[in-house]
Structure P
Amino acid sequence: MVYKIFKIAFAVWIALWVMFGVRELFIKGAAKEYGKLFFRSLEGKHSYLTGDKLYELITAANKKMPPNATYKLIGVEKDSIEVRRVAYYLYPHFETDDADFLIIYDSRGDVVYEGYDIVESLDSARCVMKKRGAQ
């Protein structure tokens, strides 16, 4: 008797988990997202999850920054997940207010910061600027 109850409970438990998996993959559309990620390289997966434009800017900034350089991110909401992603990809560089490099994402109009020159411009809204006299 106990064995039959356990068997029925186990079957119901498995059915529920199958239903949750199907719902998540097909009804909510996660299968399309997984399909997009499946054929990408590791670099492509990072780009997709971070956002292609932001990841392109991070990669350009990382190439321009020497070891131990500091940066300041401009154009991204202060407590957003993007700030955490930038910190992850730019490690061991740290963000400070008096930074060697400005990483400007989604600027509105002309970008002019006293004491900084553009070293990499990806488009009219994204660029990397270096402080005059920095390493």
Structure Q
Amino acid sequence: MKKRGQLTAIAIVTLLIAVVILLTLPNKAKADATGITALKTALSRDIALTINTLCSHPDDFKNIEYPYDLSKFILVVFDGKVRISDTSFVRLGSNNKIIGNDPFVAIYDFQCHQNPNFIFDKPKKITFNKKEGQLTINENENI
């Protein structure tokens, strides 16, 4: 049989876990209700698949526009991953370092032999270019 001190410790740990879960539920509910989580997931997957397709394409191309406004997000293409964070949770600081933590960040992998690395803070529109086999992603202000 367990002693009273052991039962109290288990009760306190259980209570702390319940409090943490209850504190995170409103943020999760808000993100799900607004559809932001699903949107970020779809955008990260779409951009990653676009990068896969354009990297594997043998020819050069110019100004292929991505048709969605990304001005509510921070877009990071780095180390074979597309990462999209909501600007209500994070911001881009000096030296392109992300400050804050988006608990519902969307990450999707891609395979490209060039391994492009780009960071965009609230881009309205992005375009893809490939010249001499080198893929670049640019941010355009006007839509």
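None of the figures in this text is laboratory data; all of them are computed from the coordinates on show. Everything quoted here is computed from the prediction, not taken from an experiment. Cβ atoms are built from the backbone, for glycine too; each structure is taken alone.
Some notes on this structure:
- Per distance in nm of label points 7 Å out along Cα→Cβ at positions 6 and 62, the highest-valued of structures P, Q: Q
- When relative contact order in percent (Cα under 8 Å, 6 or more apart) is computed across structures P, Q, the figure 19 traces back to P.
- Value 47, 16, 13, calculated as semi-axes √(5λ) of the Cα gyration tensor in Å, assigned to which of P, Q: P
- Test item: mean count of other Cβ atoms within 10 Å over residues 54-61 calculated as 11.6, pick one of P, Q: Q
- Given 5.4 for distance in nm of label points 7 Å out along Cα→Cβ at positions 14 and 78, calculated: source structure among P, Q: P
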